[in-house]
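What follows is a set of structures to go through.
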Structure P
Amino acid sequence: MGATAQYADENVISSELLPANFPGVGLGEIVGGTSGRVNVYNRRRLARVAPLLNYDFTPRRHLHLDAEYLNASFNRNLLQQMGFRNAYGSAGMAFDVSPRATFTVRAVGSRFEPDGSPNSTARYGIETQWDVRRSRIANLYLRLGADRTAARTAVGTLGSTGAVGGAGISCSYQITQFVLDAMRDLAPSAAGAVAVHDELRFRMLRGLRPRLSGFVGVRAVRLRGAEQKAIAIQGSDYVAGSAGLELRITRNYRLSGTYDYTWQHFQGEPHAAANAVALSIIYQPVSRFEPLPLSYGVGTERHE
């Protein structure tokens, strides 16, 4: 059993633009955001609670229960920046096909309620997933499913069915790590409706010297409405790239230099781009729960 709780109160430019190197995000995990409108000053408050339960019926059959509640609010409700509440849950059975492969079937459901609008959306579906642990070095997954959405609108309840899925691989070698992941899923959005979230992301870390490492990250996101024309949202395309070097000074202190590029386009509008350079001093205390990166700067891989 476990649970995660988070709270954030941030400027929209900080809270809505997703970082290129997707820190703390696992394979196949969708993270919403990318509205990125900064024509007026606005702040977002986000609260998230995510409990989970894993139970082993036998050494080869496992029950997985997951839930998540999101509550987002803005100082001003504007176009593409509307508060919402979203409750999500999933229940799945996992079967160990072999010592290194697991097949999972899960049922999913959610309810999305935007602030100041009667257009609530219910989602339910079924997904299958194949996870393979080739070794302590490589992990990969393949997910495929179908989801049904039913949205309450002024003209009645509108429904649509769509495919969701994903495929990805994570490898951790002695001085190199990389992650490649492609996904399609439904996700709550600050545009006032559930959105189809397509995402491709890549990250590579490599040790260059005993205390020096480099990294590259790229993230591309495409958001579109979930096919209910009566509550169609303005689609957006988002690309973020990041590259940098990190020097370990002591066991607890690191010096990092990064370059970030962000590009965004809303349908029917001109695109916008931004460049940023940052120099940071990072302090990280020793913790048995979050291992420090190795001396060459590539983080340790935790296996649960």
Structure Q
Amino acid sequence: MRLKWFGGVCAAGWSGLLALSSGQAGLTAKPAASDEPAVLVGAGDIADCTDLSGAEATAKLLEQIPGTVMAVGDLAYPDGSKENLACYDKTWGRVKARTRPAPGNHEFHAAGARPYFDYFGAAAGPKDGYYSYELGTWHILALNSECKDIGGCDTGSREVRWLRADLAAHPAACTLAYFHKPLFSSGSAHGNDPEMKPLWQALYDANAEVVINGHDHNYERFAPQNPDGVGDAARGIREFVVGTGGKNHRPMALSKPNSESQNADTFGVLKLTLRAGAYDWQFIPEAGKYFADSGTEKCH
């Protein structure tokens, strides 16, 4: 059993039980559970109390997909209040027990994002809302992109210092991070957010594989690239923008460099199957829609 401390709270997680069976040649060890493929699935920009049809459609998908759920910020609209989170609870709340969230800007429309932290409790991490955990053989980081509310995201900020220390302490073969605001996006509403570059730089320096964001209400997949937006097949990070949780759709703008797949009219979730040394991705659309995107990649 591995123990991890989040802001003074000890969380325990089984890294896998080693099952033994006897045979003529002696004891044969079965693979540890952590060596089996693990599923991480989710999206951002989810429940709007004025129209829950989109969030209901994606919640139905999650109920059919086992694994850990990532809620990638802006979970409840318009302001992340206790009342708005009740609308999230009616939909994605049905998989709350296996959800590991990250906050977005709408969570912080409520002072200190207090309703968000109250709703998720220990699953939201410590007071600054960033934490890490192990999923199969992968190291996963849930970060907070609301920089102004947590002391900044510059290279000397608490979050970036913590991130670099956490990455150094967990030199996993494969690493994935999710947070709300994307460094790169072709979305018409927000687009690129340069404030995220120090987070990307820390992840890139540690050879991370994947970053997942929301914020722009569309789906977009980028080819592996470095923090300057230059294609890097050898050790670049593949970014997914998955603001498709149910809020509404927004059009795409002029495509940014390295953008490989885009959609702006389909709610859905991104399913990642995390294997030892590789991962598969699949965008799963809401019922009645047909846009899909899938592929596989080896870790660096």
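Taken together, the values in this text are just the output of simple stated rules run on the coordinates, not laboratory data. Fair warning: this is a prediction, and the values are worked out from it, not measured in the lab. Cβ atoms are built from the backbone, for glycine too; each structure is taken alone.
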Winner on mean count of other Cβ atoms within 10 Å over residues 204-211 once structures P, Q are ranked, highest first: Q
Computed 0.15 for FRET efficiency 1/(1 + (r/R0)^6) of positions 100 and 276 (r between Cβ atoms, R0 = 30 Å, to 0.05) - originating structure among P, Q: P
Relative contact order in percent (Cα under 8 Å, 6 or more apart) - structure with the largest value, from P, Q: Q
Structures P, Q, by percent of Cα pairs over 20 Å apart, for residues 84-251 alone: label with the highest value: P
Read-out helix-only ellipticity at 222 nm (-39500 (n - 2.57) for each DSSP H run of 4 or more, over all residues; to 500), computed value 0, structure in P, Q: P
When mean count of other Cβ atoms within 10 Å over residues 188-195 is computed for each of P, Q, the largest belongs to: P
